[in-house]
Structure P
Amino acid sequence: MSQGSSPTDYISHHLTNASIGEGFWSVNLDTLFFACLTAGLIAWVAYKVGQNLDPDKPGALQNALEVILEFVEKQVKEMFDGYNPIIGPLALTIFVWIILMNAMDLLPVDLLPLMASFIGIDTLKVVPTTDLGTTFGLSITVFVMIVYYNIKIKGGWGYMKLFLFHPFAASNIVAKIILMPFNILMTTIEELSKPVSMSLRLFGNMFAGELIFLLIALLPWWVQFLPGGGWAIFHILVITLQAYIFMLLTIAYLSVAHQEAEAH
């Protein structure tokens, strides 16, 4: 912590994005930068491994990527009904990208903000997934795909029936009409809760993890190592688990979207 700043000022400074614009139209430049940086790293590594594939003598990086690929492929096969060539690559991208963005939390909390201050950047927030814009962007993208495949597989009327006849089913036409407003309300809430819960779960866990690192950084430097190291080890599990949960929910929701409409 810098001299002369209070703990509140220190934490507030580290939780403030480097942004341009005001209000709704503000853009968090640090979030965009680090999200694009991690995405670019994935693309570069994939390109390098693809250029040097060796099935007989794979290198350490190729082995690591093959392990991750097989792990994700197994989850898709177990959870996704039917076939869609985009689901595997989508799940792999989400899993690896979220892990890398989350892993920015493992860097010393003062390192990159201090380096940024040398080039005139006053505030810098380095973990993209502690920004609701990132987590909602990911979850809304998945939600758009859910709606798209629901309509594509079930048809417009088939998708509409999800709202009209679920979750309360009825055997006669009068009861169906009476229950329709309740079904529409409940199903709408259920559908909208998918991107909201996915986004807030990821954001909440990563924001809390970053806050704990900041609280540890407030301790004297000679005390920080033990709690900081212990929390970093535990946080690695959180980082991986949150990426895993987001990936599984994506696969599960898209699997449901690919199911044929029920007859009513």
Structure Q
Amino acid sequence: MSGENLTSSEYIKHHLTNLTYGQNPNGSWGIADGSDAAKEMGFWALNIDTMAVSVILGFVFIYFFKKAASTATAGVPGGLQNFVEWVVEFVEDSVKDSFNGRNPLVAPLALTIFVWIILMNTMDLVPVDYLPHLASMMGVPYLKVVPTTDPNLTFAMALGVFFLILFYSIKIKGAGGFFAELAFHPFPKYLMPFNLFLEGVSLISKPISLALRLFGNMYAGEMIFILIALLPLGTQWMLSLPWAIFHILIVVLQAFIFMTLTIVYLSMAHEESH
């Protein structure tokens, strides 16, 4: 991208712009020409790069774990089987430690969340110019390759967890029990409006905190990589390698936090009302 003689602000804006498809203000459908045009497309605009990368990485997850399962042996495991077994055992231990109910969905859900988010976060370790430059050579004007830097994706995942929380809260406790949990705690029943306000805020904050924590950390990490890319080549190598090594911790930690909070929230949803 440096060969295009972009200013620093233009370079940053280009790398933070999604490839968005939607309806333009004039009524035509097509690719947005920049982030401002994407905003004008409104709610139904689709970030193609976020969708494509996340779906491809989802299939990568399915392929390797299915391959490990289909080729598993009782003897000395191979490298892929050993790695997959280690990941599955790690997630299983996390579920046993944090989930107090009985639900066969929780462990597979936690595994999917953990591995999928790690794969999406890992895209942040790809040099910021490589894939966008390759895309530009093929006529694609924008390419944002880290799906978790798109709040649309992080909120979609968080809302999926939120709907599961509501579903199991009502299924386990009943509609009345779930309402009583919101209306009659922590203060006495005659302070029901205050209870509903406090518990309602606490309930709604769960998906918001899930989405914003993941998005904020990954967006900040991507921004630092972009700023490093603006520096002279020698300085880039001195700063990018240490930051990339440190960022590996963030990549894994954010996936672990999202998974753990999902398990904890679902465990709370399975607790009987008192």
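Rule-based calculations on the coordinates, nothing more; no lab input. If you're wondering where the values come from, they're calculated on a predicted model, not measured in any experiment. Cβ atoms are built from the backbone, for glycine too; each structure is taken alone.
For the reader, a short list of remarks on this structure follows.
- Of structures P, Q, the largest value of mean count of other Cβ atoms within 10 Å over residues 125-132 belongs to P.
- If relative contact order in percent (Cα under 8 Å, 6 or more apart) is computed and equals 27, the structure in P, Q: P
- Which entry (P, Q) yields the derived value 12.5 for mean count of other Cβ atoms within 10 Å over residues 165-172: P
- Top of P, Q by mean count of other Cβ atoms within 10 Å over residues 133-140, largest first: P
- Structures P, Q were shown, and distance in nm of label points 7 Å out along Cα→Cβ at positions 37 and 205 at 4.1 was computed from Q.
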